[in-house]
Structure 1
Amino acid sequence: MIDMLYDSRVMLEGLSQTAPIIIAIDNLVEEGSFYAVKHNYASSTVENKARLEAYAQNLSLRFKDDKRVTVLPYVAWQMHNHVIKKALQFVDTKFVYVLQHHEVFKKSVNHTAIVKTMEEHPDVLRKVEFTRGNNNDCNASYWFRGELACKEDEVSYVNKASFTKICGWSDQCHFTTKEYYGEVLAIIGDRKIHPEFVMNRKAYSKNNCKHWGAHFYGNVTEGPFI
């Protein structure tokens with residue numbers, strides 16, 4: 001899956017071939033813990049520890065000759081928000097893609113247009129998500145998307161790219177700024193939690209949709225992109 005995601009970067013039109021890549025590997029949860037029992041997260045058994053160590057070693061060997069890639073294996077369980085927070089310490093660029101290993105780009109994305117539009121509309125286009133489904137699959141049954149709303153803030157077709165405003169927030173593959181994540185992580189605090197558990201509820205609030213509701217890449221009839 002890592003190889004498939006790595007290879008799918010060619011879909012990001014205009015992204016520098018020297019852009020640094022940080023692969024963060026979270027560790028195992030304690031046996032019998034909430035996430036092990038309720039969410040089936042891999043727990044720290046002897047067998048799983050050995051498998052994880054071998055995986056981290058093999059991944060490091062896989063990319064040892066690629067100077068763009070940094071592999072960060074954590075020795076304790078971090079959860080998504082702390083993985084992102086610690087990985088961002090290695091980010092020196094203004095913009096950042098936050099990607100999950102099991103999602104790959106399947107359609108072309110105009111990276112250059114996204115950056116240009118974010119530079120021109122920094123208070124409107126703050127976070128761009130890439131959908132696993134069609135962009136118009138937005139209704140109350142998709143808790144992380146919300147209904148298509150906040151139309152007054154939509155950046156429709158700009159710089160040869162389209163964006164669809166939503167009143168939701170997901171941690172599926174997305175593009176934003178390092179500064180933006182500083183705001184997000186300050187809101188979440190020290191808890192170990194999925195960022196979207198906190199941020200989606202914040203974005204879905206009518207008073208916060210304008211500021212925290214994300215944009216889908218593409219117009220309302222496009223997708224999926226990952």
Structure 2
Amino acid sequence: MVWHRAERSTPVTVGAAVRAFRASGSALGGRPAPGVYRYAVSGFECAGVGPVCLHRPLPHRAYLIITRHGPELTIELDLSAQHAETQRYRLTAAGRMLEWQRTKLSILGVSQDDAARTVPATLALPARLRPGLRWTQAFHASEVRVRGRNTILPARTVTIGGRRETCLTVVADSITTGPHPGTEDDRDCIVPGSLLDVRFSIDRRITGTFPYRLRLTAVLRSLAPQR
């Protein structure tokens with residue numbers, strides 16, 4: 001693939017993220033604790049036509065905004081002012097059930113805001129995490145169909161804000177068909193006690209008439225959320 005430089009991404013400010021959290025009216029209880037979490041990010045995204053992929057580095061910081069309203073948990077990842085992704089879950093005895101998702105993206109002068117319910121709601125994260133656990137997901141969001149496989153790897157130790165934490169890596173590999181066909185490979189290292197995602201990576205490839213690539217690694221900078 002041929003890469004050329006595209007326009008720059010605009011970093012999101014912590015003030016904007018905190019204001020969005022406060023405006024949500026979120027409750028404060030539960031796991032993970034609601035609030036704004038800052039991540040150090042390395043990676044890029046690119047889009048284009050045919051073999052040309054216009055390359056745009058991501059800002060070096062991103063914010064995860066976690067809100068809760070009763071059994072509803074919403075997690076918004078603000079990678080930049082031009083790129084935000086949101087998932088909404090229903091909390092059940094079995095775990096997090098994915099019910100809705102949204103992607104807001106602007107690149108190369110093209111903007112999209114895709115939001116849709118996921119039908120049926122599927123298990124995104126079991127209530128009890130243990131190494132070796134496997135499960136599948138199959139749903140559609142509007143015209144997009146997704147099939148995914150999930151596996152939990154053995155525990156590993158990471159250092160976050162000077163503290164050593166043990167986390168379990170959830171490997172999620174999916175195939176998308178419909179108007180945005182492609183693949184995605186996600187790795188999320190989650191602390192079982194707090195259910196915080198302390199380290200994650202995304203490798204997304206979208207083909208079709210407007211190819212798109214996203215590749216990043218993010219590491220949580222502090223276990224304490226800002227509010």
request  = Out of 1, 2, choose the structure whose coordinates give helix-only ellipticity at 222 nm (-39500 (n - 2.57) for each DSSP H run of 4 or more, over all residues; to 500) equal to -1500 when calculated.
outcome  = 2
ask   = If Rg/Rh (Cα atoms, Kirkwood Rh) comes out at 0.97 when worked out from the coordinates, which of 1, 2 was used?
value = 1
ask   = 1, 2: which one has relative contact order in percent (Cα under 8 Å, 6 or more apart), as calculated, at 24?
value = 1
If mean count of other Cβ atoms within 10 Å over residues 64-71 is computed and equals 18.1, the structure in 1, 2 = 2
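Here, each number is a calculation from the coordinates, and none is a lab measurement. Since the model is a prediction, treat every value here as computed from it, not as a measurement. Cβ atoms are built from the backbone, for glycine too; each structure is taken alone.
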